[in-house]
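Next up: the structures, one after another.
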Structure 1
Amino acid sequence: MTISAGSGIGPLCEFLRVPVPGGPFPHDNAADGFERDLQRRTLAMYARSLAGMAAVTAVLGAAAVAYRMHRYR
């Protein structure tokens, strides 16, 4: 099967033997939505990274304190 971007959803539905859906074709990856989603995902990634770094820092800090307390008894 060969379809082009401008041929619409009709040929695909015919190939799949399913009815053509009513209403306009959904455009989930419009430029403005893509930019918003990219920004949201990037901020979420930074938040997870920061939380991970904070956890590692806390564990290393606690280990350093425990080591010093044990060493200087």
Structure 2
Amino acid sequence: MREIGKRTQRPTGEPRPPTPEERKWVEKMAQHPTRIPKGVFRYRSHEEANRDWEKWHVEQVVELADRRQR
């Protein structure tokens, strides 16, 4: 049998600190506004959940369009 490459074990123990690029990405994502409220939602049906999801996304699209027109 022919062997190509070798698997290496991932290091265990404490994780490494984030790189500067990873820190920049986290900071950028933290500034991104979301229109979906935080929390746990329980719905009686998929249709009810989809209605909320669509409402939140429509609100976000309208807000972004308003910002671009200014």
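Match the computed value 2.2 of distance in nm of label points 7 Å out along Cα→Cβ at positions 6 and 30 to one of the structures 1, 2, and report its label. Show your work: numbers first, answer last.
Values: 1: 2.2; 2: 4.1.
This figure was derived from 1.
If distance in nm of label points 7 Å out along Cα→Cβ at positions 22 and 54 comes out at 5.1 when worked out from the coordinates, which of 1, 2 was used? Derived from 1, not from the others.
1, 2: which one has distance in nm of label points 7 Å out along Cα→Cβ at positions 14 and 38, as calculated, at 2.8? Answer for the origin of the read-out: 2. Here helix-only ellipticity at 222 nm (-39500 (n - 2.57) for each DSSP H run of 4 or more, over all residues; to 500) was derived from just one of the structures 1, 2, and that gives -23000; the source is 1.
Computed from the coordinates by the stated procedures, all read-outs in this text should not be read as laboratory data. Just so it is clear, the structure is predicted and the values come from calculations on it, not from any experiment. Cβ atoms are built from the backbone, for glycine too; each structure is taken alone.
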